[in-house]
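Since every read-out is calculated from the coordinates, none of them should be taken as a lab result. These figures come from a predicted structure and were not determined experimentally. Cβ atoms are built from the backbone, for glycine too; each structure is taken alone.
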Structure 1
Amino acid sequence: MKIIVLGAAAGGGFPQWNSNADGCRRARQGDPAAKPRTQASVAVSHDGERWFLLNAAPDLREQINETAALHPRTGLRHSPIAGVVLTGGDVDAIAGLLTLRERQPFTVHATQRIHDVLEANPIFEVLARDVVTRSVQWLDQPFGLEGPLRATFFAVPGKVPLYLESGAEPPPMVVDGTTVGVEISDGEKRMLYIPGCAAMTADLRARIAGADIVFFDGTLWRDDEMVTAGLGQKTGRRMGHMSLSGEEGTMASFRAIDVGHKVIIHMNNSNPVLLGDSAERVEAEAAGWTVAHDGMEFAI
């Protein structure tokens with residue numbers, strides 16, 4: 001199985017367009033320790049010829065241009081992108097679908113809940129239904145992609161996308177398919193992509209155990225990171241994300257889970273783990289984690 005990281009940052013990317021924080025300034029200035037990153041997505045293939053995107057980030061056009069494996073190869077119009085697998089309905093997971101509107105055949109795989117989000121917004125009708133297939137998939141039911149590749153959606157703790165929140169009270173954290181991860185298997189090797197997760201559960205721990213590679217939510221280093229930096233009033237928990245550090249954080253939760261390769265993805269621009277010279281990067285790598293960057297490739 002071949003895997004390419006198309007983007008590794010959370011919504012807004014790194015640097016974020018309107019952020020003047022130190023990390024974003026360093027990224028704009030070309031500091032090699034502050035490598036820029038687009039918004040999170042990976043591409044997966046069995047043979048390197050036909051590829052499936054895990055989420056369609058707003059930066060998708062740029063990501064395709066920077067990834068030779070996704071370039072047209074034959075005729076006047078062609079794409080090796082066979083499908084898009086959506087793990088949520090957030091803007092940074094679905095906005096890139098609009099980039100794929102040039103009457104190019106592919107399949108959108110998602111749960112009914114996420115297809116309902118697309119259905120509710122007529123702008124997604126630019127994906128002509130006589131060309132682009134919308135395929136509804138069910139939680140915990142494997143479905144075929146290409147060749148031996150099979151995918152399975154599974155529920156993880158999370159909340160509704162920000163633009164679907166209503167009322168003054170914070171939305172509840174639920175495990176009902178509102179937020180999902182996806183497992184990709186070729187019958188021998190197994191990868192998991194979980195860009196958003198609010199908490200570790202026994203079911204999720206069991207799902208992760210034994211995976212060859214896991215891409216996991218690395219939005220924040222600390223739960224109160226954005227609050228203490230003066231960047232916002234929401235904690236990681238309020239946004240539906242585990243933090244990397246802390247007793248209930250991602251790194252602690254993974255200590256007792258047997259995983260071949262652990263990769264941090266979906267990092268907010270405030271997260272110091274993005275910086276190659278930070279103490280947080282050293283700590284994460286010492287704990288066995290790889291910090292993803294755009295263009296990173298894996299073969300399992």
Structure 2
Amino acid sequence: MTDCATAFSAALLELAHKDERICIVNNDSAETHSALGFQAEFPDRFIDVGIAEQNLVGVSIGLANSGLRPFVYSASCFMASRALEQIKNAAYTNANVVFCGFVSGLAYGALGGTHHAVEDLAWMRAIPRMKVLAPATPRDTVAALDEALTHDGPVYIRIVSKLHTPELFSPDHTFSFGGSAQLRDGTDVTLIGSGLLTTRLVEAAHLLAEDGVDARVLHLGSIEPIDAEAIATAARETGRLVVAEDHVINGGLGGAVAEVVVRTTPVPVLQIGIPQVFAPIGPAEFLYEHFGLTAQALAQRVRQWLR
């Protein structure tokens with residue numbers, strides 16, 4: 001089974017053979033983010049600035065301004081926090097840069113709160129001109145890459161790493177800014193996710209069906225812009241929404257969905273995510289269990305809420 005990060009880097013390498021403008025700007029993490037193949041084949045188009053994230057982004061802006069298509073490779077926890085001012089400058093100048101945030105959410109596990117990326121969506125979607133994507137599976141991630149290449153301006157892609165996700169999409173799957181994918185129909189409640197949590201919500205919906213709960217599942221891989229029409233339709237047709245994410249509940253996908261709901265179709269919304277705490281130390285799957293972000297825990301939380 002290919003994970004999302006490996007699929008992304010393999011697809012980018014293939015695209016680089018066709019587009020000589022594509023380059024990678026990296027912060028001493030080629031092996032971690034599956035970029036060794038690109039480095040070997042295109043050493044002149046692989047720029048490693050070392051562990052210096054502010055410089056990482058600054059160099060990428062310069063490369064974009066010279067006509068190249070830089071892909072900034074970094075763990076999302078470091079790029080989104082250490083270089084936030086420089087990323088804002090990239091958006092201010094509408095630089096043609098794709099920010100690739102690997103090892104998102106709690107995937108770094110036992111390395112602790114400094115390495116967990118659970119605030120990045122809130123930061124990124126607050127920046128004007130920034131497109132923010134959170135694909136769910138390998139095919140979805142490759143499709144998001146293809147969509148990013150169609151855009152002139154900054155894009156942030158939140159990439160699932162170190163955690164395998166079951167494939168939900170066909171080989172001809174496409175991704176669009178402001179689009180969504182309904183993965184399961186239902187009339188009792190709509191489960192909304194992005195990234196890693198989408199696949200877990202699909203499983204949770206099957207568990208709920210065993211109890212007679214007919215749950216719709218909506219994947220919002222595009223966080224900014226967001227599919228307001230799909231959210232409003234789900235609110236109108238099912239009457240209740242559940243948003244789950246491996247992100248703090250302030251300002252992430254749940255916040256984005258709630259903003260749409262209050263403007264369009266006010267209904268009850270249950271937000272499931274990480275409360276305003278730093279996660280304890282432990283393997284990633286332990287942390288997902290700790291915060292109730294497994295399929296079984298999600299199903300149980302929804303059952304309790306619906307009662």
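Given -11500 as the derived value for helix-only ellipticity at 222 nm (-39500 (n - 2.57) for each DSSP H run of 4 or more, over all residues; to 500), which of the supplied structures 1, 2 does it correspond to? It would help to have the intermediate numbers written out before the result.
On the way: 1: -4000; 2: -11500.
Of the structures listed, the value fits 2.
For mean count of other Cβ atoms within 10 Å over residues 80-87, which of the structures 1, 2 scores highest?
When mean count of other Cβ atoms within 10 Å over residues 80-87 is calculated for 1, 2, structure 1 comes out on top.
Say we calculate distance in nm of label points 7 Å out along Cα→Cβ at positions 40 and 216 for every structure; which of 1, 2 gives the highest result?
Max of distance in nm of label points 7 Å out along Cα→Cβ at positions 40 and 216: 2.
If you work out distance in nm of label points 7 Å out along Cα→Cβ at positions 208 and 288 for 1, 2, which one comes out largest?
By distance in nm of label points 7 Å out along Cα→Cβ at positions 208 and 288, the leading structure of 1, 2 is 2.
Given that Rg and Dmax of the Cα atoms in Å, for residues 64-127 alone, derived from a single structure, equals 12.5, 40, which label among 1, 2 identifies that structure?
Source structure: 2.
When distance in nm of label points 7 Å out along Cα→Cβ at positions 32 and 120 is compared over structures 1, 2, which one is greatest?
Biggest value here belongs to 1.
Determine which structure produced the value 24, 14, 10 for semi-axes √(5λ) of the Cα gyration tensor in Å, for residues 200-279 alone, calculated from the coordinates; the candidates are 1, 2.
1
Which structure, out of 1, 2, was mean projected area of the Cα convex hull in nm² derived from, given a value of 14.6?
Values: 1: 15.3; 2: 14.6.
Going through each structure in turn, the value belongs to 2.
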